[in-house]
Structure 1
Amino acid sequence: MAKLKINTTQNVNLDYKIVGIGERILALVIDLFVFLLYFFILDIIMSISDDLFTDRWTLMGLQSFLMLPVMFYSLYMHIIFNGRTVGKMIVKTRVVKIDGTPVHWSNFLIRWMLRIVDLWIFMGSISVLAILFSEKRQRLGDAAAGTVVISTKNKVKITHTILEEVEDTYEPKFIMVTKLTDKDVRLIKDTFIIAKRSRDFKTLKALRVKVESILDTESDLYDLQYIDTVLKDYNYFTQSM
């Protein structure tokens, strides 16, 4: 099973499964089904247009214009939805850069342009062979753009990292948490989780005293609430930098 390791901005390594030929074909089939629905609607529109416009060139121009969403579907969907089409959303896959950096629109453009060779000219045979024999399951477009298609089903759980769920409306309480390092926060969170699960209140108290001494804070929050708030505050400030 091919894997892709991505290092986040908080120095956390996340391992993703690189999808194989089966999931990619399934996503493509779903997208083709979307095309069929669009063509069905397009046929209705053109039937109505036949009654409204008698000029043949006007009808041809309208038909060509209405075909643009299909022609550029893969390109604009990947750009708008961050590496996903409808098929990829349902199958839960996404296009990402191999080095973990954000995918630029130019990368999607390269992938889209090479679909002509990958999928259409040789009826998909080139794409299938490239994916099967590529170490990272890349078609020619992926290799040229430096991208790969990963599964988003098996993300590392947030509890396995220093990350915390922080809502957009969250208001931090301790600005001093920026004194901490990623290593400090990882140690605090690991200790916090173990103590919380085992209901080890003595360790929670000792952890709280240690953190308060580092941050030079005083709070009326209970030990558990205090540590939880510190972790969320740290993530709030580091994610917004």
Structure 2
Amino acid sequence: MSHEFLEVQVTDEVARITLNRPPLNVLHIPMMRELSSVLDELAQDTAIKVAVITGKGRAFCAGVDVADHTADRVEEMLHVFHAVIRQVIEWPAPVIAAVNGAALGGGWELAMACDIVLAAEGAKIGQPEIKLAVFPPVAAALMPRLVGRQRAMELVLTGRTLTAEEGYQMGLVNHVYPADTFAEQVEAFVQRLTALSAPVVRLTKRVVLQGLDQPFDRALEEAERTYLQDLMQLEDPHEGLAAFMEKRQPVWKNK
């Protein structure tokens, strides 16, 4: 299937989605609808072990088109954009944001919604919306969960732009890689996930998400239930344990 604003490739159990609206991959309503459709379609493919979202050229994504913030479009824009954010968070397999350049405003919100954020040295991240007298709804809801109240307040209230390294120090970025080897480093990280059992990785993501907003005892209870009722019904956990005891590489049966 051809796409107007995205490049989509599925190879070696990896879905690669590249934002392609030069020069800065700014999101607008048609592009977000396309991304939503692609995410929905790819979610049906249980052979996919991980998805990677990145940007074409020198930017990851410089935000949502300012023209879509006007009174006649803003409600539709928020509805479509927030649907995409929910899709990324709830996507069945892990989603990696490969932040190859500037990720600002809605672009950074999209990256934060991903399970893992890898950034290139020199990338800039942040929520500058306050400087236009608006606020970022996704960041307002999500960022305090990632970095705590005070840091989130500072970032959304001042609109300060961070370097990738500052994002790493705050816990917003998992790893920062040199720009000239960024693609290779991302691929190496992806291969660490594709080497694992796909259904077990999916179950693990689901358990972590389920427990985020629950009291510890309830989260642990749900994790235990999933472990016994879902995980142990698969072949791969038994194969992994046997391979460890037999000192050999596991051969995943559930793929």
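Each value in this text was obtained by applying a stated rule to the coordinates, not by laboratory testing. No experiment lies behind these values; they were computed from the predicted model shown. Cβ atoms are built from the backbone, for glycine too; each structure is taken alone.
Given 19.1 as the derived value for mean count of other Cβ atoms within 10 Å over residues 22-29, which of the supplied structures 1, 2 does it correspond to? If you can, show how the numbers build up before the last one.
Values: 1: 16.5; 2: 19.1.
Structure 2 accounts for this read-out.
Work out which structure the value -18000 belongs to, where helix-only ellipticity at 222 nm (-39500 (n - 2.57) for each DSSP H run of 4 or more, over all residues; to 500) was derived from one of 1, 2.
Numbers: 1: -18000; 2: -14500.
The read-out was computed on structure 1.
Here percent of Cα pairs over 34 Å apart has been calculated and equals 42, so which of 1, 2 was it run on? Don't skip to the end; give the middle numbers.
Values: 1: 42; 2: 19.
Derived from the structure labelled 1.
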Query raised in the report: Of the structures labelled 1, 2, which one yields 3.2 when distance in nm of label points 7 Å out along Cα→Cβ at positions 70 and 182 is computed from its coordinates?
Result: 2
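Compute relative contact order in percent (Cα under 8 Å, 6 or more apart) for each of 1, 2 and report the one that scores greatest. Walk me through the numbers before you get to the answer.
On the way: 1: 20; 2: 15.
Between 1, 2, the highest calculated value is found for 1.
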